[in-house]
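In what follows, structures are represented as structure tokens.
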Structure 1
Amino acid sequence: MRKILLSAGLAVFLVANPAWQMAAAACEGEEIIFEDKFADDAGGWPLRDTIEVKDGSFVFTLPPDDMQSNLNVTFTVKDADICSETVWPDGDQTMLGAGLLFWGEDNRTYFQFGILNNGKFWIARKQGGKWLGTIAANVDSTAINQAPGSTNTLRVKTNGNTVTFFINGTKVRDLRGQAPKGDWRFGLSGDNFDKEKEAKVVFKTVKVTN
């Protein structure tokens, strides 16, 4: 009986403890290649007027009906486990997207894995500045936290030409594709689907392990 009670208590703790849930969703590689909690802007992210990196946040300020991407310029990888924590804005929201970029060759060629604050995710490929197509378009996922102010952890794990995608520790898709021949870059993206209002997409961490 005592073992049953202990097991039940542990289950309640795991469900109720967000810190444990975030740890379960984290990257699993033994060696940390890159980690940024955005305490400053020294992490190698290209900065411009619409991007701010400081005080524990990476923020895209997106004009109406706009998408922006940002590939890290100081680190490259071959195979990697990439995780990022994103937070939806508080209050009323337009439809927003937050994404991880992988298999990036340059700012015009990469793959994108993103979630929407309406509970859907997508996977797409950009080549030479043009979107070649959407591999997974607006797929429903109960793993996505939709509430204003809630946090989501995106994870992309690559191994050769195979990629596995996770949302808050839940595996949502496998993919076979053509990885770059050499080292490649990783990054972040933000999408604002409102055609009239500016919006912000916020990331709190990025971690890359091998």
Structure 2
Amino acid sequence: MNTIVKTAVVFAFLALFAVGCLGLKQPGRKIDYYTLEYDSPEITGLKPIPIIIRLERFTVAPLYNSNRIVYKEKEFRRDTYLYHKWRANPGDLVTYFLARDLRQTDLFKAVTGVSFTIPSSYHIEGIVDEFFEEDEENSWKAVLSVNITLIIDNEPDISKRVVFQKRYNAVEECKKKNPHALAEGMSAAMFKISQKIISDIYQHVAKRSFLSR
């Protein structure tokens, strides 16, 4: 190998090394994280009930069991964004905000979670069935579906433990076609569902409390 060829090989190696180092120093594209954000529903005119409710961590349907934002453009397909994600898993988001909203009503003696050791009167189990962005030609929509079960604790008769089971659905049109607008729409959907769930829980529990007197 002559001197010219050796020199060319050395320069080529140095160039590749420099490009590699430059690539390592270049920051990757920033990932944007989103969460729900809304004021808890105000429920007035109801008398507080001296019971404790415990929320179990909600499970999530396999299609949406991720912090990736899922969107639907076509039937039988679900895709996700690379650089836009939820701050937490949909199950954790829905569980947290529902628990927060239940506490904010001051209708119950306490609202606890799985980490609490306080004995509860009832507990809630739930499934997030849908949590996605539906892309249509003229608009985007936030789609949220939650299925909950209210269960009596310490009821010896297993056939009487389930107070009720119900699915709640909400679809909110996004103001714009972007993930930020989706987060706003999903927040509005969660507000509506949370309000309905709290109302149903109170009605069933209040009725049972009145009948047991």
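Every read-out reported here was derived from the displayed coordinates using simple, explicitly stated rules and does not represent laboratory data. Fair warning: this is a prediction, and the values are worked out from it, not measured in the lab.
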Using percent of Cα pairs over 23 Å apart for the comparison, can you identify which of 1, 2 gives the largest number?
2
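Work out which structure the value 20 belongs to, where relative contact order in percent (Cα under 8 Å, 6 or more apart) was derived from one of 1, 2.
Answer by label: 2.
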One of 1, 2 was used to calculate helix-only ellipticity at 222 nm (-39500 (n - 2.57) for each DSSP H run of 4 or more, over all residues; to 500), yielding -3000; that structure is 1
